[in-house]
1. Quick check: 2.2 is what I get for distance in nm of label points 7 Å out along Cα→Cβ at positions 51 and 67, calculated from one of 1, 2. Which structure matches?
2. The value 13.2 for mean count of other Cβ atoms within 10 Å over residues 11-18 was derived from one model only; which of 1, 2 is it?
3. Suppose helix-only ellipticity at 222 nm (-39500 (n - 2.57) for each DSSP H run of 4 or more, over all residues; to 500) works out to -29500; of 1, 2, which structure was it derived from?
4. State the single structure among 1, 2 that was used to calculate semi-axes √(5λ) of the Cα gyration tensor in Å, giving 26, 20, 7.
5. Give the label, chosen from 1, 2, of the structure having the highest value of distance in nm of label points 7 Å out along Cα→Cβ at positions 35 and 75.
6. Given a value of 33 for relative contact order in percent (Cα under 8 Å, 6 or more apart), point me to the structure among 1, 2 it was derived from.
7. Name the one structure among 1, 2 that distance in nm of label points 7 Å out along Cα→Cβ at positions 3 and 43 of 2.0 was derived from.
Structure 1
């Protein structure tokens with residue numbers, strides 16, 4: 001499951017970076033830049049498998065909240081391409097968070 005998430009998110013990062021570059025803005029490309037922009041806190045140590053699922057669920061829920069804010073900004077700017085990208089990403093994160101919650105572990 002974690003490998004599937006990793007693969008999905010790696011593709012998403014690439015899609016988002018391409019959209020940022022299309023808007024003629026430099027996309028963040030370092031861990032430092034990503035961590036400064038992130039609303040998801042780093043975790044110390046190695047969590048248990050159930051804690052990993054809980055953290056992953058909370059991470060997806062945070063991305064959904066952020067996506068709603070970005071979607072509103074894109075809509076206000078009449079940026080249909082960014083709106084579509086954000087809407088698609090939001091659906092993926094909503095479904096994934098729902099599936100994780102449905103496992104009964106969270």
Structure 2
């Protein structure tokens with residue numbers, strides 16, 4: 001169950017990064033709604049991370065949490081914000097994914 005909570009926490013990390021990106025490209029009241037979304041997602045992500053670390057080793061949990069957030073943010077950047085998706089970027093993204101899977105496999 002802790003791994004599921006950790007994955008959800010990582011997805012909320014991606015969500016708060018997405019909200020920051022949207023706030024950057026909007027103005028007025030819409031920008032403030034994105035900042036509110038950022039704060040809500042940040043709080044949820046942190047609370048879930050805290051819950052996951054009650055069972056999982058902190059080093060593994062934190063690395064996986066940030067990795068999920070980084071992978072999700074890169075994918076969102078490519079799809080939503082039209083960031084470049086050249087071959088080297090995708091290669092290093094895949095190495096990050098493999099590293100997260102490796103941490104999961106070797107963790108107790």
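1. 2
2. Values: 1: 13.2; 2: 21.0.
Considering all the candidates, the number was obtained from 1.
3. Working: 1: -25500; 2: -29500.
Corresponding structure: 2.
4. Here the read-out was taken from 2.
5. Working: 1: 3.5; 2: 3.0.
Ranking 1, 2 on distance in nm of label points 7 Å out along Cα→Cβ at positions 35 and 75, first place is 1.
6. 2
7. Values: 1: 2.0; 2: 3.1.
So the calculation was done on 1.
Every number here is computed from the coordinates shown, using simple stated rules; none is lab data. As the structure is a prediction and not an experimental result, all values here were calculated from the model. Cβ atoms are built from the backbone, for glycine too; each structure is taken alone.
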